[in-house]
Structure P
Amino acid sequence: MLTELHESWRDYLPPDYETVSADDRVELSAEEWRERLTSPLAFDVLRREGTERSFTSPLNDEKRAGVFLCAGCDLPLFTSAMKYESGTGWPSFFTSIPGAFETKRDFKLILPRIEYHCVRCGGHHGHVFRDGPAPTGERWCNNGVALRFVARDSA
């Protein structure tokens, strides 16, 4: 099941949708990021490793088939089939599209956590916890403001 999800993620995109490549790195100055991102909160989360308040993202309730992209650079990160309701107030996924993220240990809250960043632009998205559902047991807890959703049925 997991291998199939990882291999078929493009099936969740609209027909003829052109994706960006993880190899095409995006490097901008802080001022260029401020201009590019849609809000000061998106800048704080993606560029300063901030966290949005729980239960504030409309993507918590997103149920359509589609793909969640990085709000900073449009790299595909997750599909709707990877999403689940964690009850935490942030969009949560039990796996990600292979190659989308780099991870590192984060000690900001004393206990170590696994933090993840977009491999293309370095944008901070959230943390991986070990309390998720099968088949991975992982919860990729993502800031909604760091995502953009593209529905499979959109033009």
Structure Q
Amino acid sequence: MAEPEKFILSLEKATRSLKMADHLTYMTFPLLKENRLLLKILDELHNSVINIINAILQYEYTYKRIPLYKDAKENFKTFKELAERYKINPEQLNKIIEILKLEESHKKSPFEFVRNNKVVIMSDNLKTTTLTSGKIKEYLLEVKDLLRKANLMISSNP
């Protein structure tokens, strides 16, 4: 049997991460009420977004419509240029960027704590970002829609 295309594998990984994030958000989190779970959900959403972006780039590259670069920033620029083709509106693109930046500040954060049902992520320059279950649910909807759009385009056109 032929090995599946890289973009198919990326979509499968994105789907798995998204299912995990969804389960943690709507089943585990309400049960445990542990706000630190929001960081794990953010990780899963981030993984899903990265895999969706990779799937789109790999798909376009496979059909020789775009070049791929060693530099992730260059590839992200290419993804932003492809966004319209995948019916990803500027607002959705901003949410994607927000998720990526939030994950980056979480990874680099020297200090994170929980206050009033929010996870507060502090950066090196003492700037804080908060993460709430409401924000996570908002991101979850965006990522689900992004995955749906990517699946739709990839399954319908070669």
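No value in this document is a laboratory result; all are computed from the given coordinates. Nothing here was measured: the structure is a model prediction, and the numbers come from that model. Cβ atoms are built from the backbone, for glycine too; each structure is taken alone.
Details
- Label whose coordinates, when distance in nm of label points 7 Å out along Cα→Cβ at positions 37 and 69 is calculated, return 1.8 (choices P, Q): P
- Structures P, Q were shown, and distance in nm of label points 7 Å out along Cα→Cβ at positions 53 and 85 at 2.2 was computed from P.
- When distance in nm of label points 7 Å out along Cα→Cβ at positions 29 and 133 is computed for each of P, Q, the largest belongs to: P
- Identity of the structure behind -3500 (criterion: helix-only ellipticity at 222 nm (-39500 (n - 2.57) for each DSSP H run of 4 or more, over all residues; to 500), calculated), options P, Q: P
- Comparison of P, Q - label where distance in nm of label points 7 Å out along Cα→Cβ at positions 13 and 77 is highest: Q
- Structure responsible for 10.7, with mean projected area of the Cα convex hull in nm² calculated and labels P, Q on offer: Q
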